[in-house]
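Asks: Heads up, there are several structures right after this.
Computed from the coordinates by the stated procedures, all read-outs in this text should not be read as laboratory data. No experiment lies behind these values; they were computed from the predicted model shown. Cβ atoms are built from the backbone, for glycine too; each structure is taken alone.
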Structure I
Amino acid sequence: MSQDIGHRTWDEQTLRRRIRELVVEYYRQAHSSRPFVPGQTRVNYAGRVYDERELIAAVDACLDFWLTAGPRTEAFEQRLAKYIGLRHALMVNSGSSANLVAITALCSRRLERPLEAGDEVITPAVGFPTTVAPIIQNNLLPVFVDCVLGTYNLDPEQLEPALSERTRAVFLAHTLGNPVEMEPVMAFAREHDLYVIEDACDALGSLYDGRMVGTFGHLATLSFYPAHHITTGEGGAVLTNDSHLARIAQSIRDWGRDCYCRHDSPPEGACGRRFEWEIPGLDEPYDHRYLFVEIGYNLKMTDLQAAIGLAQLEKTPDFIAARQRNFERLHEGLKPYKEFLLLPTWSEQAAPSWFAFPITVRPEAPFSRRELITFLEARNVETRLLFAGNIIRQPGYRHIPHRTVGDLPNSDLVLRSTFFVGVYPGLDQARIAYVLEVFADFFKRAT
């Protein structure tokens, strides 16, 4: 098909090529980076890192006008699964939704041993609320264990004290990209026949014992929110090597229906017998597209988001390397203040793909967290607290049914004294140097 534009006739491919050229020009004029001015330019803790390739991918998807999940979503699922080293990656609309799908999938009656109401799930008290929320939403009981200061991950030594006759799963998070000590966790889970779910939303590309995090448990989750390692705006993924769990998770994501058709499935469906399914008590066949086998949601990703994700995924190795470099610079530069600051630690078996740089102000320091972050923020260094801290202190979680192992003193210290600064790839050497200068200036005044 051709079209007359300004007295010139262009075919669709020529038009698309011209649009791409204009997108590149627009990116260079509207989106290219601005010079860094110390003290004036905000040093963000995270942000989108992109170039004309993501804009072209998004515009191409808009031109195709596939508004829902389609060919790009399926391609993103396949490439992400290959990158992680698992059979299945299921795209959803957020990391929080990924956590909801993962826990809900383990409650499916199509499993031989589903989680049931009142079953207990061991989980860390320090973390993001939507690691805990799906446990509560599925009428399960969270059993909170303390964190290890420095890693801010679940303390494996508290797993045995957390165990009861109702314990059925461990839902852990690799905090800020720092891998949990998976060896003792998996040994505990095998001994007691427990499900393991890995919240790897902060940890795309992190390794433990040479393996990607997210490949140890029965299910794992990722987030593609703009602050994370790669972004699709809103978005996330559920990961698994188990084809049966993948099928259940897909059903829960897609309204609870049994149909697993793709965008290119024939009229008779991917199953080959779309109009030949049975509903008990009905004396005629039923359309598989409207056969519902789970209590589900609509949590799909769109093709426009997936187009951006595909472009971002190609850059993941470079993004990880930049995060690791920035982390190392901060770690080295902040060592002189270890008397007052607890710097992050990690397992000898871990190769973290850092989300951020966590810092805890020691209780004996002559200043408070508030004083330090106020100083940083006033000089345009952005900070964030470590999510919910001890989540059972949060107003929305104070009265939930739960158990704890001990008094969670480390989690309380995180609530009072921990924060983080950024290491994301948008921070160049000049910005990291400025952050260290601001810390140095603070300690000249405070000590």
Structure II
Amino acid sequence: MFIIGNGRMITQSKSNPYLEDGAIVIKDNLIHDIGSTEHIKSKYPDIEFMDAKRRIIMPGMINTHMHIYSSFARGMNTEESKNFVEILENLWWKLDKTITLEDVKYSAYATYIDCIRNGTTTIFDHHASEGAVKNSLFTIAEVAKELNVRSNLCYEVTDRDGEEILEETIEENINFIKYTKENKDDMLTAMFGLHASMTLSDDTLQKCSQAIEGLDTGFHVHVAEGIEDQFDSLKKYGKRVVERYNDYNMLSDKTIAVHGIHTNKRELEILRETNSNVVHNPESNMGNAVGAAPIIKMIEMGINMGLGTDGFTADMFESMKVANLLAKHHLCDPRVAWSEVPTMLFENNRKIAEKYISKPIGILEKGALADVIVIDYTPHTPINKNNYNAHILFGIMGRSVDTTIINGKIIMKERKILVADEDEILQKSRNLAKNMWSRI
């Protein structure tokens, strides 16, 4: 049991969103109490006090769409790609087939360390390693447990590598989902991964729809990320991407439909009617030149819009900034995204996570999971309950995070990772990545 206090506290609680001098009491893995520093110190005089030194105290960040394995592509030379499908063919699908279980393990180490350093405490990951399917999710899970990072994992099912690997990917999903259900641990949960409509036949969708029955989880799937996905669906099946998934009962309040860039009004209505969650990934969309998701329209329609990174970065503060700018640029309207993007990140990501986690998360209140970050930021203009999102938007980056606490355990303090030998891990990661590049 310990106290973190003497900090400007952003709680993300609507009833008490900001404390100028706040403190929380952490007991085991939960927030036991919250209040002013003076009150908390007087109430608990004999327990350890961690001085935030007037820094920002706030909930850890949640990333609702990540690709851990993609970190091994950073800096790799690839063929020039002139469209989204060529990016997939020239980069990601080559990497998928080449990566080994050891590569998977160390890409997880490196990515999780990056997340810790950027204050991201919960990750919904979408994995692919066609050359090493079996036990790949369990390998990532071992690293997540070692570094104490809250994770939801799945494996992307696809037809592109043949029937044998297809069956392995379905089995990996099922085995891992059952494993997490048996363990009942909020630190590790699971979804059922699918790649995209354009690499999934009707037979495969039927198999996956049947396989998930009774498992009490949802699908995590890319939806109309590139226009090619819609063209393929219309040409082969005479229907649009969201309509295909809906026909196989794949859309629900536990579904994460990633991107949704090239969706029409009827598809958005289906997503709303099924209470599906859509996750926006602005930097990835810009980097792949696939367009901009209609996030303002989706929010106005009542769709639960979350925010992710698609593996582009581990920094959710960065994703928040870019989402704000992209929405303004896309609509040529400087009035939009001021409230919508913070809602996506701080409220809707929490809603998505709480569909898989039994206790409140992403909020500083009594009884919530103790995922907390301390940020080295001193405002040079007034900060209060009405404007703290502007301070986050314009003043804070992931590298500003000083201390990261996950599930009540201090994982990083004063920028020092406490749960692993970072230098040794990253050296091993560099060597493995170099070897993988040579195989590609």
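Asks: When FRET efficiency 1/(1 + (r/R0)^6) of positions 50 and 186 (r between Cβ atoms, R0 = 41 Å, to 0.05) is calculated, the result is 0.70; to which of the structures I, II does this value belong?
Replies: Numbers: I: 0.70; II: 0.95.
Answer for the origin of the read-out: I.
Asks: Assuming 15.6 is mean count of other Cβ atoms within 10 Å over residues 10-17 as calculated from a single structure, say which of I, II it is.
Replies: The structure behind it is II.
Asks: If distance in nm of label points 7 Å out along Cα→Cβ at positions 266 and 306 computes to 2.8, which of I, II did it come from?
Replies: Among I, II, the structure yielding 2.8 for distance in nm of label points 7 Å out along Cα→Cβ at positions 266 and 306 is II.
Asks: Quick check for you: by distance in nm of label points 7 Å out along Cα→Cβ at positions 146 and 418, which of I, II is greatest? Don't skip to the end; give the middle numbers.
Replies: On the way: I: 1.3; II: 2.0.
Max of distance in nm of label points 7 Å out along Cα→Cβ at positions 146 and 418: II.
Asks: One of I, II was used to compute mean count of other Cβ atoms within 10 Å over residues 90-97, and the answer was 25.5. Which one was it? Provide the component values of the computation, followed by the final result.
Replies: Details: I: 25.5; II: 18.9.
Corresponding structure: I.
Asks: Right, here's the next one. On distance in nm of label points 7 Å out along Cα→Cβ at positions 202 and 250, which of the structures labelled I, II is highest?
Replies: I
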